[in-house]
Every structure is written in structure tokens, then in C-alpha cells.
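Coordinate-derived values only; no laboratory data. Keep in mind it's a predicted model, so treat the numbers as computed, not measured. Cβ atoms are built from the backbone, for glycine too; each structure is taken alone.
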Structure P
Amino acid sequence: MTRSAFAILPILMLAAPAATLTTDRAAAASFKSCVAGIRSSVVKSGVKKKTAKAALADAAYDEKVVRFSRAQPEYKTPIWDYMAFLVDDERIATGRKMMKKHGRTLKAVERAYGVDRYYIAALWGVESNFGEAQGSFFIPHALSNLICAGRRTKFWRSELVEVLKLVDRGDLRMKDLYGSWAGAFGQTQFIPSTYRRLAVDFDRDGRRDLVHSVPDALGSTANYLKRSGWRKGQAWGYEVRLPRGYKGPSGRKNKASVASWSKRGIKKVGGGKLTGSGSAGLIYPAGKNGPAFLVFKNFDALYSYNLAESYALAISHLADRMKGGKGFKQAWPTDDPGLSRAQRLDLQHRLNKKGFDVGEPDGKVGPATRAGIRQAEASMGMKQTGRPGMKVYKALGGRK
């Protein structure tokens, strides 16, 4: 698995409570001795001494990493918000440009692994905005903090050994090891153990470099999807319409033949018979009043990359849109749609202009932005949600 820890995950972590500060100081004081133990153990696991020393020499306690690993979700992003910022006009346009720029590589990867190049490119776009946003945490230090935090110690220690062995093998340099707080890195965000198992040297330069080499990153992603069960030439699924009052089975894992779904009254949106070979599951991520989809084996392969149906749907839809497809025909069941990345950035500028300080606008919605939204909502007599939706955006003068 890859388990990227960027904004593609539909949650926001809690801010650190003041009550934990004393505990954090104590943790920071013991961190140095913990790192010394880590250095010794990774060397015993086969990492070169000079690599371990260089990786951990300046390691320091990182409250942010520990907080992210322990916090429970404060806010779950509605599916319409999630899709709005992941599949927006900007990402679709950028994706098409990148597919043209790297067309020869994508076609070669598709021939080699049998995975549709549009889905490889869509995953690349969602994971790192086509290589532009790979993460800022130094992986050895982040993993050391996770180990010393005392949860899933064996797993994190194993990942640290794996990433340092990538340096020993010459695949990567120490300065390349930047990614998410949870250890995922590279243009398509592999965790170190996945990197070891499934990364490929697609450009044949003798190194498996998913940080700088677009061919290696795209080839490795295709290899991952192929190993996860991708079926050449088959669709991920498509949007369907439920019969009124539908009470039949649903769920990605609850698969049945296309013929059986047809007998239950499921139809393609816009009419027409259901198509596709093999079994399919029926999902409706926003409930029966929102868009519904029949999903096949390739949807499961995409799901395995980040273990979230919303993620797999975003990848699938982005790929379809880059091919020239349209948006979903059934609207999301909300009167307050989500915002694109450009609209989120504009919202932050408008909040700052009105005196609701959210810091430097970057289009990313974190605790400061949500606090600013709540303040703006309160000042306008709106329900305080902290959510970057169309209602508060328009109330501040934004345009759809």
C-alpha cells in the first residue's frame, strides 16, 4: 500500500491541545536516547553505519509528526468537497498537458503493464500534482519520531530500514528523502516497503528513482496497479441510476453479475443497458440521493492504493475527465457545493481582506482557514461550520 498523508485524505487533524505540552517536553527530552537506539538497531538490520549516522545525526523531536499520528479526525470532508478540489478544471487541464509532454513514456508504460495511461496520470496528479508537491518532511526523521512515539514501532522501524537501504543501494540520495509525515514519498507516494517491492527502473539508468524520474514513477505505479489486479481493457465502472425506492444490496465488496444488477432495475444514467464483463459492486458514496456507480475490478485496484472509495472515485473520474468525459449527471445531494483549488485560494484572500486572518493564502484548508471561515460565518449570521463551501464563498463576494 502507499497510504499518502496529504490533503487527498478526507480528514483534518486536530490542533495540539495545551494539556499535552508538558508531555511533549518530556518526550523531546527522551528523544535523543531513543534515536541512539534506533541508529544501533537499523545498523544491525543491514544499513551501513555511515548511512544511519547521516540520516539521524540531526534528528529532533517533531510535535507535528507525533500529533498527526495520534489525532483523531475532527472533520470529515464531504464527498462533494473532496471531489471538487481533486477533480477541478485546473487539474484536468494540467493533466492533459502533462500527458502530452510525457506521452511517449505513458504509452510505453501502458504497453509494458497493460494499465490505461489515463489512470496512471490521474493517480500521479492526485498524489503529487504531477510531481510538484511531494512533501516536506524528512522521512528518516519523521519515521524516527513515529518509532519513539511508541505506536506501531515494529512497522515504522521496518520502514526506516527500508528507506535507508534504498540509499545504500544507490537508488536515492539522502537529500531525496522528503515526503509525508507517515513515510510516503516520491511522485506517486510509495512507502519504503512498497518502493522496495514494486518500484521499477523504467528509464534503465540503473536506479529506481521515483523522486526525479518520471518514467520510473509512472512505471512503478503501473506495476503496482497490475499487481493489485488491474485488468487490461476493462473499465473501472460507470455512473448508474437507481430505481425509485431501491432496497437491494450495495457495497464495493458485494459484487454480482451485470445481468443481476440489471434485473434489480439498475440502469446507466441517460438510459441504455448495463455493460461490462465480470462482477460489479454498487456504491453510492453520498447516499441514494446522490450519484451511484457500478464498480469493477479496476476500481478495486485503485482503491488498494489508498484504501478509500472516495480516493478511487476521484482517480477514476479525473481520468475520465482528462479523456474528455463530462461530470456526473446526478448532482451531489447538497445546496452548498464544494470549492475548486482556485476558489479555495480566492476564499483565503477574501477572508484576509475582511480581517479574518488565515495566514498566507495557499489554497490548502487547515485549522487557520477553518477558524477564519467560522469567524466570517459568525459575523454574517451564518451557521458556524468552518467548511470551505460555496455559501460562505459567495457571501464573501466569490463567484461560482
Structure Q
Amino acid sequence: MVLLLGALTAFVGLSIDMYLPALPTIGRGLGHSAGDAQFTLATFFAGLAIGQFFYGPASDRWGRRRPLLFGVVIYVLASLACAFAPSLPALAFARFVQALGGSAGPVIARAAVRDRWGARDSARVLSLLMLVMGLAPIVAPFIGALLLSISSWRAIFLVLSGFGAVMFIATLFALRESRSLEAEVQARGEHPLRGYAALIRQPALLGFMISGACNAAGLFAYVSAAPGMVMGFYGVAPVLFVWVFGSNAAAMIAMSQLNAHLLRRSTPERLLFKSQPFCLAFAAVMAFDAATGFGGMWGVLIPLFCVFGTLGFVQPNTMAAALNQDAHRAGSVSALLGGAQFAMGALVSAGISACHDNSPRPLASAILISMIASGLALRAAAKRARRPTARSAVRRS
């Protein structure tokens, strides 16, 4: 089940990272620059942000399986449209629709984790999911580069369509319904917008949501800026770029698994508040090196690697802490978390694309600002968080 849920969350990583090495080729093939081709990444983030808000309440009202199967079908058809897109605007629109379908995977997978494993263990399972979905940034660029070497960039989207078809079959036969009766009653008794309004009025949930969105902003800034910075500014060959990209994903995976181990003896909130200052410190070092040129390329890549490592602690614990605030609206909470993250990602990606500066300064500044804002939101959430879990309440009674 963890493998299946992790694969569902990998929709996003595969759809982004597999085609990153092909951005310059896509631009040239459709009569545009590589910078123009990055616009397709921004439209993908926008589709992810919008799609989340549909699938969250839908999965609370109609169950996890049916909305997920619907989204996967949309993803498969849109991936085929991407493969045969005749122009860059057509590709950008097809990527937007592809994201609308693919967003069902992560939002429903997070809700299913909260359904099945409860308040305390959900953080451990979310860390384990990062082991599966974290393989996407490592494996996907290699697959993309391999497909480019033997075929055109259109083959990448044909492979993504095939992945979607496989996940449809796996979901149909292996994913059991996990939504609780209480969640169904809650969803059927209120309008989705009223449910979102009730969630936003919870200060702790809002703080964790903003903190997670700011963390994601740093990640998406890296995804948008990494090809231009590493290959364009520093002159690293595409075959070596995938190693740089994959090493940062490996750092996040390794630390997320250490986080899962430590959660046997600690709480998500405690580990979160201990790890976030380190993330901010590494971001500050990266910003200083980028501004002064100290250490050259390695002066930027080494602290960037450390930022990704600490995010392996921060992200799963932030999501678990947010999901624990309202278990009866787990789908809607998951949608708010993902929607806020991808909305921030769309803004950051568009900003990076419009900057037209491949130096490390825009990326380092974006990551530092994101980590500062994340820390402030986290401190605000800490004051209002519901720390006792349902299990601890039973023990006290």
C-alpha cells in the first residue's frame, strides 16, 4: 500500500523532472527559446494548484477511489495531447490539463495516509512515501535524457501516458476505500467552500499550510532555475546535470527515512521545530556564497544539498502536523496543503522564467526568503497547534 500511495504522489515528480533535460530541445523544436519553454512548467504548476481544490472535497464526499480514477484518466489523455502538441501554446495548455488530472494522485494519497494510519503514525508513513516519490527526481531525469538520446522529446510524454495507464490499473484493483463514515457525513453536510472557510479559520492549520507552501516555494524555485543555473551559468554538461539534480533528491530521501526512524521516539512537531532552523541557516549560507561568489559553483551547490537534506525532516512533519488539525476533513486539508504549495510554485516558476538570469542569485534569494517566511509561519502555528493526539487522549481517559 505504501508503494502504491508513493507511486500516486510520484505523478508530479515524474511529470516535471522527466522533461527538464528536454526544455532546450522543446523550445527549439517548437520555434522558441528554452526560456519560453519554461512557461509550460508554470502552467503545469497552475493546473496542480487548481486541481487540488476539486479532488480534496470530492474525495471526502464520494470516497478516495472514484475521484482518483477520474483524475488518472484525464492525466493519460492530456499526456497524449502533450506528445502530439503542434505548438508551444498548445503544449502549455495540454500541460495545464495534464496537471489537473495528475493532481488527484498526491492530494488523495495524503488523505488516504491520514485515513489509514492516524495522527502519530501518519508522519512516519509520509516519510516512507518520500522514499518512493523521491526516486522520481533521481530516476526521471535519466529516463528523460535516455529518451532524448534515442527519440524526440515527444516520447517523454508517451512514457508518462503509459505510466498513468499502469497507475489506473493498479488503483482499480489494489486501492481499497479508506474514507471514514465521519468524513463522509461531514462532507455531505456542508458545501465545499464552507468547509474550506472553516479550515482557513483554524490558526494552527493555516500556519502549517503557509509554512509548507513556503518550503515548496524553495523546492519549485530550484526545479525552475536548476537547468539554467547548472547547465547555462556553470556550463555543466546535461549528462552531469542529472547527477547534480539526483543528488539533492537523494539527500531529501535519506533524511526523510531518518525522520521516520526518529518518529518512533518523538513527535512530528518536535522534530519539525528542531530541524527548520538548520534549513534556514543553510539557505543563508547559500545566499551569501551566491552574492559574493565565494566557493564558486560548489559554494552554492553544497549548501543547496544541505537545504534539501533538512527539508527531508521539515516537509513530512509539516504535512502530518497540518493533517492532524482536522481529521474529518482530511481530503480538504490535503487539498489546501497541495493547492497552496503548487500555487506558490506557479508564482515562483513564473518569476524565475521572467527573470532571465541564470546566475545563482535569483535562486538563492528565493530559497532564503522562502525559508524565513516558513519559519515565521511555523512559529505562529506552534502557539495554536493541537499537540495531544487521539491516542494520547485515550490513554489519559
Structure R
Amino acid sequence: MNAGRLKNVLLVNFRLCSIELFSNKLRTGITSMGIFLGIASLLANLSFVRAMDDDLKRSLESIGGLGIITVRAVDPANKNEKIAFQRSGGLTVEEIEQVTKGMTSIESVLPQADMHWNSIKAGGREQWGSVTAVSYFHNKAYNYDVSEGRWFTREEMERQTPACIIGADIAAKVFGSGANPVGEAVTIRSVPFTIVGVIKSESIYEQRSRETLIPYAVYTSRFSGLKRRVEDLAVLLKDSRFAETAQAELTFRLSGLHRGVKDFAVEINKDKIREKKAASLGMKIILWSIALISVLVGGVSIMNIMFATIGDRIREIGVRKALGAQRHDIFIQFVIEAVIVCCVGGIPGMVLGAGVTLFPPGVFPFNPRLTIQDYSLAFFCTVAAGLIAGIFPAIKAADMEPVEALRY
């Protein structure tokens, strides 16, 4: 069959299918309902899969990737441990700096302290935000960047300069949308700070847009008082390949300083990342399964109705064959018809499924989003469902003998 003949066959069959479908609008609508819901489910689930990927990326950034080792204090599990833990001086920044001095795999100790939610005030306005005391390499370890201004300097860290870097949401609420707060002053727990930068974030709804960072030295001098012990701190590696070796060496050295008391835990992020990815993969499999089953059910329902309609159109098939229609003409007609039915339901289903991205942030645990690839995949599944659903009814219709068909 040459290109001109194929084009003519497709046009004729498309015209016949359109007449058939639009002359039975109610049946077409009911038939396409299954694929409508299936494609809507597919696209909605794709948006949540994208959102989960974004959340996983942010989560991995928040723990610093593979190049971070976390040292945390451990509470005694029983009375005997409680007595044993008294032999240890507890976990301090000074001892971590001491034990890491001779370790070539360690780039820096990253002391930090979570000051939890505090009021950030300026010019009669205030906004609550999460305040964290950080070290000089915090931005490198946890992938922080600034959209305006700069990061802390070493001098600000060492001289306990009351400087801070605030999130975009806090800046907008305190100084007004579009204002540049760099150089302005804010007050945190009655201590004045000068803003040197604004944390870069994808949107004002991201967690980092509601954070405020201050130098760790300022925290120890202004807020922590005489408290020396810390609950946890991080260590930045020069290369993530040294993670397990550095973990073992840190554990050995700290055990010696703590007189053999295991009142601490040294953890690498490799295990945390594996757990997070496994949990994310499990949810993705569930969402993909629901979506594909929904599309499959929609395709099967169309196939069933196509088989049923063949019984009502036997004479039509016989007349077409008696007038010279070939087997492939009938086959193409029913396949095209199934594809059109799927598109009638699938395209509005894409609109419905994409509607979840219009909800304001905070309605769902994740912020769903879609890409051009997702819409392309949904359309491909729509057409593929039509092709698969139409093949077997089309074969049945094409195999009918014209003499037998004309008896109906």
C-alpha cells in the first residue's frame, strides 16, 4: 500500500468513525469514562511522584549527602548505663576538634545548634522563623546558597560578629515583598543582628525560606551560657569515599576520651540516604501501580464495549465489505475508533489530573508539579490504550465474511 492509498484509507475511516461516535454521544461518553478516570489518576500520581523526588532532593540536601558524618549523644537505656555514663564528660565541640586534628580524611568540624522557632523583629514588624547557629563550612556541607548578599566570613565567625542570613519568606514579611534587607538590622531574643545575606530557595513555601542562620560563636557567647555539652554535631569529609574509615576511627578515638563509655553514636549518611531512597521508591511503586491499573481498567472497559458494539454493527460491516472494503479497511476503522474514544476521555482526564498542581501549597504533604514529559507520557498512554483496546475487536470485525454479515 503506497502513501497516497494509506492516507486515503485513514481519512475515510476517520470520517466514518467520527460519524459513528458523534451519532451515539451518550455511548461514546460512557465508554470513554474509564480512560478519563485512568488518565486523570495517572497524571495526578505522576505529579506526586515528581513532588516526592523534589522532597527527597531537599531531604538529602538537609543531611548533607554522603560527605557528612554525624556524631550524636546517646541517652542511657537503663540504670547501669546511667551510672556508667557519669564517667564520661559528654559530647563537646572541643573534644571533636581535638580527635579530628590528626585525621587526614576530615575537612572540618561543623558545630551547629537548633534554637528552634524565634521571633525575628525589625521596624515594628515581626515574623517567626527557625533559627540555627552554624559554622563557616555549613553552606558547603548542606548546599546553602544566597540569592542576595553573601555568606558569613571567617572573621565574623571567629570574632563573634552578630550577623545573620535570613530566609526569603522572613525578609518579605518583615521588610516587604521585593525589598533588599541586606545591611538592615533585626532582633532575635533581644540581641541585634545585621543581615548579610538572604537564603536562596525555590519558593517562599520552602522550609529554607523560613530559616535564619547565625554564627555558632555568637550562639555560644550570647545564648548557650555555660553549657558545653552538645546533643549532636557534624563532621565534613574531604571525600565521601572515606566515610566508613573515618567513622571507625572517630568511634575508636572518642571511646578513648570517654573512658570506654559508649554515650555517643557515630553515623554516616549512607545508611540514612539508603533508607530515604527505599521509602521513596516504595511509595513510587504504589503510585505507579495505582495509575497503570487505572489506565488498564479503562482500556479493558473500552475493549469490552467495542466487542459489544460489533454485534450491533454486523450489517454495516457486511455492507462495507460487499462494496469492496478490504480486511485492513475494517481493521483500521475499529482501531481508529478505539483511539478516538480514548482521546475523548483521555484529554479531559489530563486536564483533571493536572488540576492537583493548582492547589495552594500546604494542602498536600508534597507540592505536586508536572513537566512536559509527564503530559507527553499521559498522551502516549491514552493512544496506546486505544490501540491495544481496539486490536482484538478490530480483528474480530475484519474476519467477518460479507455473506454471513449481510444476513443480519
Parent structure of the calculated result 21.3, given that Kirkwood radius over Cα pairs in Å, for residues 116-315 alone is the read-out and P, Q, R the choices: R
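Given a computed value of 25, 53, 21, 0 for P(r) over Cα pairs in 20 Å bins from 0, in percent, which structure among P, Q, R does it belong to? Before the final figure, lay out each step's value.
Working: P: 25, 53, 21, 0; Q: 30, 59, 11, 0; R: 21, 34, 22, 17, 5, 0.
Working through the options, I get structure P.
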For helix-only ellipticity at 222 nm (-39500 (n - 2.57) for each DSSP H run of 4 or more, over all residues; to 500) computed as -18500, the structure of P, Q, R it came from: R
Which of P, Q, R leads on distance in nm of label points 7 Å out along Cα→Cβ at positions 84 and 292, largest value: Q
Distance in nm of label points 7 Å out along Cα→Cβ at positions 212 and 244 - highest-scoring structure of P, Q, R: P
